[in-house]
Structure I
Amino acid sequence: MHRFEERVKTWGPVLIFIAAMLWATDAPFRYHLTRTLDSSFIVLAEHFVNVLLILPFIITGWKEIKVLNWRQWFAILAIGIGASAVASILFTKTFSYMNPSVAIVLQKLQPLIVISLAALFLKERTGKRFWPWAIFALLGAYVISFPDFVPRLYDGEAWNPNTVGVLLALGAAALWGLGTVLGRALLRPSTDHQPPTTAINSYTVSFQTLTALRFLIAFLFLIVLNFNSGTLETISALTGKDTLFLIIVAITSGFTSLFIYYKGLQTTKASIATLAELGFPFLAVIVNAAALGLFLKPMQVAGMVLLLFAVWGLTRINQSAV
């Protein structure tokens, strides 16, 4: 038994790498779908597959769900609607305005957003070392977004597509970052011994239950959103290729990849996991170049290296503070 456990532990980095591979291969399929389908419908279909996968966790986590207080429900609703539904829609929309590789790399701003929001809402200390790395990260993100250094806000009388794409990508990163902070507040055990009505984390919520609620709430919200916008009728026009690509997107970016990632994280050192995460954007850029013929400009590559280096520094600070 001991030897079996040791062998399982050695698979941790491999599982993280597999999850990173799944995330990196998402873009070509999502890019194809945005050519013919509305972004909100793509995200709805993606969440439908995820809901089918997480239903057992709703049943097994029912005891946890019954004792959630109103603050926890508010946070879970914000995670489901904001971090899962709206953020995914914004991210998918970016593919209609800009190179998907740029949108993906800009998501690496999330550690900066998470640390900033955690300092604001959870009162977690950042320290003096945070600010130089934060400046490097923002500078790298700016170069990636505007490789000519001067942003063009308008293209004739309309908004410049690249600027719109950057704003959508940053909006997605901010919402996903907020979801991470709220999730951290829900998952960590309460230490203040306050009653349920005043403490967001009076009861500890398991990762499986939180993830299940996140996808379920997002799915219900997306049904209403698509019904009101009339995009539910898209179902009748789906081709076999569209259906296959929707399933692939759901698997590569949804619960399956998250489950594989966190399983690997349980037996992997944080430093190794960080390297795997930082390798994901490079892998995504290579996949998009090979599959879609979309390449980054030299200055954008330089900005990506600077951003990922800054994220590595921010992650090191975060780990040393834990």
Structure II
Amino acid sequence: MPMPTFSSIWTQLRPPEPDFTEKNLPDLAGKVYIITGGNTGIGKELARMLYSKNGTIYVGARSEEKAERAIDDIRRAEPNSTGALVFLHVDLADLRTIKSSVESFTSRENRLDVLFNNAGIQAPGGGAEPAQTTQGYEIHLGVNTIGTFLLTRLLTPTLVATVRSAQTDAVRVVWVSSSAAEFFGEKSVGLPVDDLDYHNSRPALHRYGLSKAGNWLHGAEFARRHCADGIVSIPLNPGNVNSDLYRDQNFIMRRIVASFTHSPVYGAYTELFAGLSPQVTMEKTGSWVGPFGRFMPIRSDLMDATKAQAEGGNGHVRKVWDWTEDQVSKYM
């Protein structure tokens, strides 16, 4: 399996300090954002930053209780904000629920400036028997890849409509992938569509990496399909962050992870750069962003998967897109 270069690994493990933080943000009054997984870790920090500048943030989460607790924390931390924090029920593990979540949002809002596809799951059960989604997909694939894709597809009309009243290149979709996409994405394809029934055949971290390669591919293909609509699409690796993503790992693994991870606020800076930095323009749509907010090359064979054969690639990304469309079509 191909690997990223040593220099790429090192600079993502030990990235420079971020250049773009909440201090660089303008007033966000009137702007609307959705952050899936906004109740914890990176998502919670990102919600706090946007709220501090008076934005309206929909905190996507499965548990209303946990989301409201996070919302209370953020309000206490930013008492001077005139923005809004709203719970939005989002359960990416059950495709049947996602359309109603989107309808709940669109019944209250007629715009969406940035969709942050931040929520994800990694290696549940600390190596125990892998779980499935409600529809029977392997849990990483189902939540991180398929559920996120469906949510994005259903919100795309609102994003397109928002372009008409937004500044150029300001309407965006941020796809939170991972360095695991480079470590475990299959050679030349990232996510193989002919071998996805791997509930028991691959280690959990490998399955996670494949799902994150799916985020990379969806982010790159969304960029191609929607650049004419004025929507910027950015897939990214937020960085090695000590977040609740590792909550189901065993004690030893959590200690190992903690030795080379950073505070969640740094992962939020990566997402903030992708979602709001003026450096991110339509010329950069589909580009890979690394920690803590900078454009970086991704593994070259994964790049090939996003290009048509006429462009020197293999066109695999369209197979992944079409396969995912088939999985979600009856839930649209």
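Any read-out appearing in this document is the output of simple, stated calculations on the displayed coordinates, not a laboratory observation. Since we're looking at a predicted model, the values are computed, not measured. Cβ atoms are built from the backbone, for glycine too; each structure is taken alone.
Brief remarks on what is shown
- Of structures I, II, the largest value of volume of the Cα convex hull per residue in Å³, for residues 171-266 alone belongs to I.
- Mean count of other Cβ atoms within 10 Å over residues 211-218 from the coordinates reads 24.0; which among I, II: I
- For the structures shown (I, II), mean projected area of the Cα convex hull in nm², for residues 107-298 alone is largest in I.
- Of the structures I, II, the one that 4.2 was derived from, the read-out being distance in nm of label points 7 Å out along Cα→Cβ at positions 99 and 187: II
- Computed over structures I, II, relative contact order in percent (Cα under 8 Å, 6 or more apart) reaches its largest value in I.
- Label whose coordinates, when Cα extents along the principal axes in Å is calculated, return 50, 47, 41 (choices I, II): II
- Structure responsible for -12000, with helix-only ellipticity at 222 nm (-39500 (n - 2.57) for each DSSP H run of 4 or more, over all residues; to 500) calculated and labels I, II on offer: II
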